[in-house]
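Below you'll find a set of structures to go through.
A short reminder: the numbers here are calculations on the coordinates, not readings from a lab. Because the structure is a prediction, the values reported are computed rather than measured. Cβ atoms are built from the backbone, for glycine too; each structure is taken alone.
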Structure I
Amino acid sequence: MRESDERGAGEAHKTGAAAPLRLWPVAVCLLAVAAVVAQSLYLRWTLDDAYIAFAYAQNWVLGNGLVFNVGERVEGYTSFSWVALSALGLRLKADVVPWSMGLGILAAVGTVLVTWRLAGELMPREKRNGAVLGALLVASYPAVGWWAPSGMETVLFALLATLVLWRHVRDGAGSTFTPIWLALASMTRPEGCLLAAVVCADVFRTARWPVAVRYAARFLAIFLPYCAWRLWYYGHPFPNTFYAKVGYTPDQVLRGLVYLKDFVTSGNGAILVGGALMAPVTGIGRRAAAVYVFIVAYFGYIVLVGGDYFLFHRFFVAVVPTLAALTIAGIGRGVARLTSSNRIAGATFLLVLLLWAAAGLSLWRMERSFLPGMRSGNALTRGVAAFAREHTRKDESIATIIVGPMKFYSGRTVIDMVGMTDEHIAHRPAPGFGSGWAGHERYDSRYVLGRRPRYIIVIGGVNPGAPLMAVRDMGAQPLFRKCYAQEKGTPEAGVFFFFRRIDGCTDAR
């Protein structure tokens, strides 16, 4: 009886000792979720480009088709799934701005959780509790909190990409649902097609052909009909935004390299990239072969397309969770090879977290400094769009660069001066392409003027020193100087300048 009691007490002691090991990762994960939600709510703002998706969703719900301007079939959005989710919100009578913020924050929470699982799959079993620190890295990465509430699909794509890689590492060709996630990722960002190519190629490399064919068939059963519909509806294999932004020039590639350098050298990028590069030394490479191929291919793609105009590494947010998982898994494997001491492992992870926090401080401060300007800009563009709605008839058009808010809030036909939602300008060659602002380099002022917009609205005015060629070239056009008069608008949010077409002015020179 005594031996039985002692054995029971010993087992209870073991259970009690193991319980904290099971509970502390959950506690850290909850802390990570709370951190990413708090950060996102604090940094809530809406990017002007988000309203492009909202405008498409608005027309879709109103029965006008998946178009920006009624009667113009142009694929001026990048993310079909984000447009569909926005349309769902509008259909449910929700305010699409907080609706999209909520979706972005939910996606951020999901990304934190899936990063934990991916890191766990890559770590040795005895150190798997430490995988939750990958979730903490993602939750505290400033760019994730910045882009989650922005109204953009950025973090949703990060979630889908990380989910696909986790399930692929865990299940390989045996996963039933991964091809579905691949199709959704490919409908969320064009880069999802790159992920699909890498994962499907790895499936064919590692699995028997019948299994691999069934895997690819599940993906294609969803994605091919979608592509066929797009080609039929819009007439081009790629979104209009791709043609507007990409030009394949040496200058564009150089700009992409600068964009990559900025990611690696600012904030936490050096830790992420350095950790991911060191991880294969610990023996992680074989299990994560497809993961590394995707990261290298993704980096190369971002460089080739010339990076992005917006701050805080929008395009690299998609791979931040994967890089974080590789970093934590590599550290866990490295420590496990050197020592079995949990104290040393804990001290190592703590040091990494301290370095991470210190590295991200400058990026966090920068975000805080930009936030008031972004919010005031949101208010000003809404005010400008309301002004335009009040001073135009339904059959009149407006030419501008802030096309998303202008279209969504005014409801008028909007001519995109840099071609993101305009097929003609997007396909027009631009001199010196790749040396200007990404996504803002194409223009055709004569074409814009030929459409006789009632207003040309450029908030900063039209002057020879404007940073965009679309603005500078417009100011140099004789027809613009002849037929448009500068006026000043004063909505509640601020002052802006616009150009009104002079009544009775003819196009004849």
Structure II
Amino acid sequence: MIVSKQLPSLRLLSSDELVKLSRSEGSHFFLYEGDVVGPGALPARFSAEGEEADWVYADYSDNEGAHPLIDVQDHPFRDDFDFGKAVLVSKEAVQRAVELLPTLKKEGCLGGKLKWAALYHLKLCCRRFQHISQPLFEAQEKDLRLSGEKQFDYVNPSQRAVQQEMERVFTAFLKREGAWVDPACRKPLPETDADGSSPSFAHPPGAGRDAALASVVIPVRNRARTIADAVKSALSQQCSFPFNVIVVDNHSTDGTTEILSKIAASDSRLIHIVPERTDLGIGGCWNEAIQSEACGRYAVQLDSDDLYAGTDTLTKMVEAFRKRGAAMVIGSYKMTDFNLNPLPPGLIDHKEWTDENGANNALRINGLGAPRAFRREVLLKHPFPNVSYGEDYALGLALSSEYILERVWDSVYCCRRWEGNSDAALSREKVNANNAYKDSLRASAFVARKAANAACSADNAARSAEQTRTDAKEGNPQAKEE
């Protein structure tokens, strides 16, 4: 028997409501939002397509047209995974989730109680997902904002408490699955060689000691309207160390190249690179900059249509590296319009990040912040994927489990939102493609972290066994008793 229940949202639910649901009769629960048209006939249709799954969801149509969804890759790691407006859930999965509620106490959920994240907890407890990739129903879409307006919802300060609870649920899940990263395992990078000099990677062979310590990296293609502003923002930095600005001009055709050539002719700190390859994404352009002999020890991001918030941004980012030997530093930024007028939600500082759990929560959220900066030798070992979306997130996931990531909480960057932004108004198909790519990064990182933890546990067990044998041979009384 299938029990139907209308919910205000398929994203937020309390643990009390989840427990109440688990006590209902029936083998499955059909959960749907109020704007689904004709829900009465849908449970049978969902059941016919995915009776063996814990969680069944389907494409649908709304007032904006077709609404295709994407497949779950391993688990729905992010709490905002779009399952549509109607799902079929097995009672077995609901009961499993209820049984695991007490384990959330260890992560700070008093009494295992949840105000908002019980549905997310349920999703993470499901073992098999079935996506029906054909529209099974119609619904009314009420959130008509563009993609560029929706993407920052999760960092809105008004959602802080909700996000903290989501993180607690996700942390408990990672620990159950053996994929939680212990912050004690991350090691600092040295800031100097044994003789006290700067590491050799900071100054390539043949470069003088006055070579750039830091490089601002700007990948660009066809940004004639904004590139001069970005470059001037970078060149205006006031620093006590030498720096340069490396612009990788990805074969622009709108006059960007000529603008850069003119600036470079009057300021030798601008390194204008036009790569030989014509198949590069943003990540590939970053690799070109990092591999350049002009690149300094620290490489700091600046997008071609954004600006640094002040003349001290570069100094603050470099100083952050030196605090604890970080491999990556991430700043905070303000949202503005093209003319630098503030836009909501204002300052985006990613205060959800903590030293203790940031590397783990990174698997759940959609981004880490800006600007992003890296130690050059780390990027030579871990190059960017050659893509134009999620390349920075890929590096953040890869580095955060092995190295220290440092934060700059001051506003050091202006993220300008305007009609020319590449993500201003994406189609649903493009949003899905972007989400699917980041989900693949999460799934890969999840598997890699589980494997690393398992290997570490095996090594520790082997060392412990060897120590026990050694103690026994030496006549250690404690070893004999064990």
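Computing distance in nm of label points 7 Å out along Cα→Cβ at positions 51 and 235 gives 2.8 for which of I, II? It was calculated from structure I. Of structures I, II, which gives 106, 51, 46 when Cα extents along the principal axes in Å is computed from the coordinates? Considering all the candidates, the number was obtained from I. Computing helix-only ellipticity at 222 nm (-39500 (n - 2.57) for each DSSP H run of 4 or more, over all residues; to 500) across structures I, II gives -11000 for structure II. Please state which of the structures I, II yields 3.0 when distance in nm of label points 7 Å out along Cα→Cβ at positions 75 and 411 is computed from it. Going through each structure in turn, the value belongs to I. For Kirkwood radius over Cα pairs in Å, for residues 347-442 alone, which of I, II scores largest? The structure with the largest value is I. Have a look at I, II and say which one yields 57 for percent of Cα pairs over 16 Å apart, for residues 139-178 alone, as calculated. Attributed to the structure labelled II.
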